[in-house]
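See the structures that follow.
Rule-based calculations on the coordinates, nothing more; no lab input. The model shown is predicted, which means the values in this text are computed figures rather than measured ones. Cβ atoms are built from the backbone, for glycine too; each structure is taken alone.
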Structure 1
Amino acid sequence: MLPRIVVAGRPAMLAVLDAQGALLPGAEVEFLGGATVTTDATGRATFTAPAEAGVFVAQSGGARASASVVRPQEPPPDGVQVTESLQLISLHESFSVGGWGFRGEAEGTRAWLGEQPALVLAASPVALVVQPGPRTPPGATQLVIEAGGRSPGPVPITVVSLEVSAEKKQLAPKEKGKLTVMVNGSEQRLEVEVRNSSPNVVKLPEGAEVLRLKTSGGAQNAAGVVLEGRRTGDFSVSVRLIPPVAGSPDVEAARLKLLDARRVAPTNWWGRLEALIRRLENNPQEAPKVRTELEKMLAEKPPGELAKLLEAAWLILLKR
């Protein structure tokens, strides 16, 4: 896990998580170009960002993460600032914070949600990735960031938790049962993503492996979906919060950049660009996969104007 943006030549911090989301000590991380670092006892590692602006890629155990490398700029005179943060977050998911004056070292920046400490997973002078503490109560609270002993004003934020319940733990073939997702901490209508982790045991409507639902809003803020059994056995379904639209990538803006890229690209690039454009048009939810493909294309050092347009599209889709 990397901060969304790192500053060229400045310290930054990454984290490695295992499949269950726990920090992984002693994990080797390789950077594009061959350099490596190993995570410490906390599952994090400090490194120096590349000296040149561009795209920075790290990988560990088959997983990849990327960040945008920007040139150093003069920080504002008032020191530490938080300029970008989601207004609504999930208790069980990390979230990004943008600003100025943060520290890239492991203990250089601290975070709280209300009175509960939060864990800074990844950091650079301009971006953080923060994990809410497990004891953070759902509901309206304030995000507080402290870097180098300095702290800007608190930022209003709402924390929600998602609880999943099923009418039955097992379903016989063709038997149907309801799955309910309950939201605690907000009466706002929210979008949640339901992912079927046991497609051989149960199926979602229309056989989808991933489904997005809108909650009802109100005091009993919930959403329901009907599962159908395929074979008898235990099943697993995961649920995550979809951030409000303001925190989502501008898929249309990225598509327009790719259209411009296709116009200037050599003919041997046309097919790949056309495929990415069609993916964004037909299924905007695949934006993260398109972003990954753009990382691979940028690593091939495309020529001149094409490289600028591909990087512009990648940066748009990097927003999260």
Structure 2
Amino acid sequence: MWQALDLHRHKLSLLAALLLASLVANLTIGEIKALAEIDWLDVVGEGGSAVALALWLVLILSSRPAGRVTDLLALGLGFLFLALFQDAIDEFIRLPDPQWWDQWLENVAMPLGIALLTYGLFHWHSEQLAINQQLKKRERVFREHRMLDRLTQIGKLDYLKKQIDDYLKHKQPLPLSLLMIDIESFTDINRQFGHREGDRLLHEISEILLLNLRDGDLICRYGGDRFAVLLANTEAAKASVIARELRLAIQHFAFKLSADGSTHYQRIRIGSATVNNPEAVNGESLIAAANSKLQRPLAGALQEQIA
């Protein structure tokens, strides 16, 4: 988090300087009010809102790279924070005469902040649409970061089950096919070269699989060295073709070890199940059907039809 915030230290430094200047100006010119004069309801409302805006600003800056959208969002929230901070300070300090900077912070900073924030959200919307394009094959319809596998950056088993159940529940086009993919020599890689190389192999194979899928397909990590590919509106014969293409893509992938650059080619086993009737299956049963085919020691594409 702190490393990410360091990218935005100039924005935070500017905001801190303006905040300090406002506080010093108020204390220098103004007079601190007696406790009986303070409207504590306003303090809680305005001060609490300022604290919330400051938290929003930190969360945005700690989770985004530098760029135009980040600058606009930060400026908008920063001006809103300054306006509410000055409102809260006015509850504690009485200024003798109207001050231009006080009026500017209260009357100009707020609408300016709202305008900048709105403009930033407009560009964030365009940015998000572009990111959605990049996330194709990694997610469908539903997004939940808690169901994301940190190693491969694709959905986990829970995400896969939800996607299947939602697909069948909303009566999307059938048939629906599921491929379960297992790396044959993964245990050997882990044992001989260590878990770090095994993790790198999992990540790179997930990328190869991703590159060889269609836009409407979805890849998830089932667990361990096993992946799942959900093929929407795909009959069993077409699923077999896609499985064969994935198998060939992995066979031609030259995985090189970090230590000496030696090449280790991989092979995968694939089990497939296809559902034609949404009433006859759910996520659990479709996954179980594909897994059962994967366990059988037969070469070639393995298919199971679910009525």
Which of the displayed structures (1, 2) returns the greatest value of mean count of other Cβ atoms within 10 Å over residues 190-197 on calculation?
1
As an exercise: helix-only ellipticity at 222 nm (-39500 (n - 2.57) for each DSSP H run of 4 or more, over all residues; to 500), calculated from one structure in 1, 2, equals -6000. Which structure is it?
1
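Of structures 1, 2, which gives 5.5 when distance in nm of label points 7 Å out along Cα→Cβ at positions 22 and 214 is computed from the coordinates? Kindly include the intermediate steps, with their values, before the conclusion.
Working: 1: 4.0; 2: 5.5.
Comparing all candidates, it corresponds to 2.
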Can you spot which of 1, 2 the value 1.11 was calculated from, given it is Cα Rg over 2.2 N^0.38 Å, for residues 30-149 alone?
1
Assuming 59, 55, 37 is Cα extents along the principal axes in Å as calculated from a single structure, say which of 1, 2 it is.
1
